[in-house]
1. With relative contact order in percent (Cα under 8 Å, 6 or more apart) coming out at 27, pick the structure among P, Q it was computed from.
2. Suppose you compute FRET efficiency 1/(1 + (r/R0)^6) of positions 51 and 139 (r between Cβ atoms, R0 = 25 Å, to 0.05) for every structure in P, Q: which one lands on 1.00?
3. Suppose you compute FRET efficiency 1/(1 + (r/R0)^6) of positions 147 and 195 (r between Cβ atoms, R0 = 25 Å, to 0.05) for every structure in P, Q: which one lands on 0.10?
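Readers should treat all values here as calculations from the given coordinates under stated rules, not as data from a laboratory. Everything numeric in this text was worked out from a predicted model, so none of it was measured. Cβ atoms are built from the backbone, for glycine too; each structure is taken alone.
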Structure P
């Protein structure tokens, strides 16, 4: 039976690079943002390539859930699912996620907002996915009786091997060093929206080193960072640590 890993992340994180890392394992199949078309069809949001995205995926969330809880593609033993938390609208069911190994990828709101502001104007808290990520985290933690695995983007960039090894241990798979680098170029598994969003990842061959500094947050969005910060801190408090294996920070 396949291990199904659902990685829940907000936008402007390293989620696509994480998908590349897992896809470079020979035992792993990946799926890219499977609820994107459902989200666009339900909300009417005018994202780049909207019509093409909607045509490329099911728009019924129930059909998506059936695919995600079914057999892994190509008979692979690991099924890695890259999810955007803001795609999970309230009307989409949640019970199906309990059949998956749910993990959470977090990133500092200051970095997320600064990055988001480069590509789209005036994001809202809902656009960033922090509230939805916290809701899903609490849902999973309540079911498990403990915090599910959390990784911080900066920990991955600072120490890819150690952080990914801790994540693999937490979900019960062997770490594979092939997760640390991959060939450049697009993938058939990339969503049709890749041409709008994946330029840097498409040219990458591994996790990029942490920047010495990030662009400042626009003054008009500073209050958004302040609102999101406590949510981020609450989840980040549980992030996996390299020196303690898969144990979480207290």
Structure Q
């Protein structure tokens, strides 16, 4: 990510465009797997109302430090950062941190022997946002990029997400990583449909590959290609996703 930004000035341009579009039209933003905060900063700078909330979750200490620094340098003091993983249950778990050049490739599941192992807390979206001081209502965009445990994040937020009448979810779908964690692309799609999402767009791994509509059956059958999947629920979110096609 850092190399792409330094070289080209952008990373995941189409995902950034989607974040800016939804937040620029009043959506709050929840960034699960925020890494150094690229998408969080894009959301914070696009906010149009003090009523919009921005949450960023990142469990790895070095990335979390960069996330907080990037928010501070961009004067985004309203962003609520959390040094925790997000999953299907609350508790603690192992965090496998890459020791290769790709220092953002950390996960709750071991992907190689080139890791150091630490522990981190785990929360779930239902526990945070259904009630209490951090109750989050209104239109929401949720971005999930957690190296193959995306279905666990959706499962842990199922009740809260089902209650949202205007919702967009950007979810990385990488069949290889999903299989490694005991999941599949069909698990992701099935959960999104259970939440109530009924319109789906995809953008490929290329930073500039445009969003396009996709037949839901094609997503179920994904076996190799990494894509970013945008799922929407409600006419407002669906209408905004349509703007991304032009």
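1. Working: P: 27; Q: 18.
It was calculated from structure P.
2. Working: P: 0.20; Q: 1.00.
Derived from the structure labelled Q.
3. On the way: P: 0.10; Q: 0.75.
The read-out comes from structure P.
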